[in-house]
1. Of the structures labelled I, II, which one yields -19000 when helix-only ellipticity at 222 nm (-39500 (n - 2.57) for each DSSP H run of 4 or more, over all residues; to 500) is computed from its coordinates?
2. Given that relative contact order in percent (Cα under 8 Å, 6 or more apart), derived from a single structure, equals 43, which label among I, II identifies that structure?
3. Can you say which of I, II returns 12.8, 43 when Rg and Dmax of the Cα atoms in Å is computed?
4. Out of I, II, which has the highest value for mean count of other Cβ atoms within 10 Å over residues 47-54?
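Computed from the coordinates by the stated procedures, all read-outs in this text should not be read as laboratory data. Being a predicted model, the structure only gives us computed values, none of them experimental. Cβ atoms are built from the backbone, for glycine too; each structure is taken alone.
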Structure I
Amino acid sequence: MNYFATVEQFFLSLKGSGLALSANDYQLIGEWESRNVPVELICRAIETSYSRFGKQSNRRSEKASLIQIQALVEQEIQEEINKK
């Protein structure tokens with residue numbers, strides 16, 4: 001499975017809703033891929049960030065998009081990179 005499909009399916013399975021991501025979400029995935037961020041790291045960061053977003057937000061987390069949790073995902077990526 002390619003990078004886009006892996007991230008898309010992983011995120012949609014977390015949300016439990018939706019058939020596709022937004023154009024902005026796909027662009028964000030492309031940026032991660034072009035930065036050579038491993039897809040496994042992206043998925044871990046998304047899972048952690050999605051959980052945090054749901055706890056911090058008054059909005060229902062199944063309405064979240066990747067763009068909405070981008071800052072949290074980037075924070076997770078940086079924390080992982082700094083561990084190395």
Structure II
Amino acid sequence: MAQSGAVQTKVDMSKITCAELAQSYLDEFVVVAAWMSGYYNAKKNNTLVDSDQLSSNAKKVAAACKQNPSMGVMQTIEKLSAESK
């Protein structure tokens with residue numbers, strides 16, 4: 001995601017790996033978590049923001065990402081979603 005000395009204005013969210021997320025700064029992590037939450041809630045036609053659920057989900061994703069740093073963040077979320085059904 002972040003490159004030293006370079007400012008990125010566009011990021012392909014589907015290509016962010018767990019390792020990149022783990023190495024991101026807190027403000028980058030918050031942006032990614034908020035974007036992912038919005039993306040997946042929009043797919044469910046859910047327009048409500050639940051900050052407790054957002055925090056809980058971010059912790060679950062972070063824990064899963066530690067297990068498999070080479071996996072994409074979106075793939076990790078999809079796997080966790082499938083497991084919770």
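1. Derived from II, not from the others.
2. II
3. Structure of origin is II.
4. Top value of mean count of other Cβ atoms within 10 Å over residues 47-54 goes to structure I.
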